[in-house]
Structure P
Amino acid sequence: MNWKQEYDIGIKEIDDQHRDIVHCISDIEQAVARQEQWSGVHWGMVNLENLSQVHFKVEESLMRIHGYRHLDDHASDHARFLLLLKELQQRALAGRISQERIYALHEWWDEHIQKHDQPYAARFLAFAASSKA
C-alpha cells in the first residue's frame, strides 16, 4: 500500500499519523508477500494496532471537543477496523494469512478516508478559517 495524495485531509498532525498507518500496512503486505514467519507479520499487525488506537483516540477526542455530530458513526468505523485487525492477527498466528485478506485493510482505509475523515476535516478546517477571520 502506498500513500496517495487523496489521503491528505489537510490537517498536518492527522496526515502524519495517516502516513504512519499506511506505511505500517505496507510493511505487513511486504512481510506476507515474502512469506515471513508468523512473528514478522504478527509484529507488524501489533504495531498497526498500537498506531491505530492512538490515532483513533486523537481523532475522536478532536471530534468530541468540536461537538462533531457524526462522532458515533466514526468511532463505530474505527471499532470495525480494530475487529478486522484482530481477525487478521488470529489468522497470522495460525499461519493462514494471505494478500487477499490484507487487501481488506486497503478497502477499509480507502472507504474510511473518503466517507469519514474527509467530511470531518472539511468541517474542522472551515471552523479554523472562520476563527482566523
Structure Q
Amino acid sequence: MKYVSNQTKFDTSTYSGNPDVALGNGYVAVSDEDYVKLCNHELCWQDGVLTAYEKTAEDIQEEENALKYARIAELKRLLSMSDYKAIKYAEGYIAAEDYAPIKAERQAWRDEINTLENELSGGGGL
C-alpha cells in the first residue's frame, strides 16, 4: 500500500510515514499494483480518482516525438564519438579507403537526423 498525491494526471508523489498524516494531507491510499499501473500510465488521476487511461492522439504524437528526439540524441552521440576518425582522416593518418566505410556511416547518421528533424519541425538538419 502506498499513499499517493492526486494533484496532477500522473502524479506519483508518495508519502512515507504515518498513514493518518498522509491521509490528512490529501494523499490517497493506492495498492502497489495500481501504483505500478499509474507509473506506467495505464491509470491516471481524474477528479481525484484513479481511472483507466486511454491515450489521446496528442499523447501518442508526444510519445512518437519523444522517441524521435531520443534517436536524434543517440545519432549525434555516435557522430561525436567518431569525430576523432574524421579528424585523423583529415590530417592524413587514415587512408581514404580505410575511412570510406566510416564516412558512409556518418553520412547515414546525418541523413537520419535530417529526416527526423524534418518530421519534427518541417525543417532543419545538419
Computing distance in nm of label points 7 Å out along Cα→Cβ at positions 35 and 99 for each of P, Q, the value 1.3 comes from structure P
Taking Rg/Rh (Cα atoms, Kirkwood Rh), for residues 3-42 alone for each of P, Q, the highest value is that of structure P
Given 15.9, 56 as the derived value for Rg and Dmax of the Cα atoms in Å, which of the supplied structures P, Q does it correspond to? P
Determine which structure produced the value 0.00 for FRET efficiency 1/(1 + (r/R0)^6) of positions 51 and 91 (r between Cβ atoms, R0 = 30 Å, to 0.05), calculated from the coordinates; the candidates are P, Q. Q
Test item: FRET efficiency 1/(1 + (r/R0)^6) of positions 27 and 75 (r between Cβ atoms, R0 = 30 Å, to 0.05) calculated as 0.70, pick one of P, Q: P
With Rg and Dmax of the Cα atoms in Å, for residues 67-114 alone coming out at 12.9, 43, pick the structure among P, Q it was computed from. P
Identify the structure, out of P, Q, from whose coordinates helix-only ellipticity at 222 nm (-39500 (n - 2.57) for each DSSP H run of 4 or more, over all residues; to 500) was calculated to give -26500. P
Looking at relative contact order in percent (Cα under 8 Å, 6 or more apart), point out which structure of P, Q has the largest value. P
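Read-outs: derived from the displayed coordinates by stated rules, not from any lab. Please read these numbers as outputs of a predicted model, since none were measured by experiment. Cβ atoms are built from the backbone, for glycine too; each structure is taken alone.
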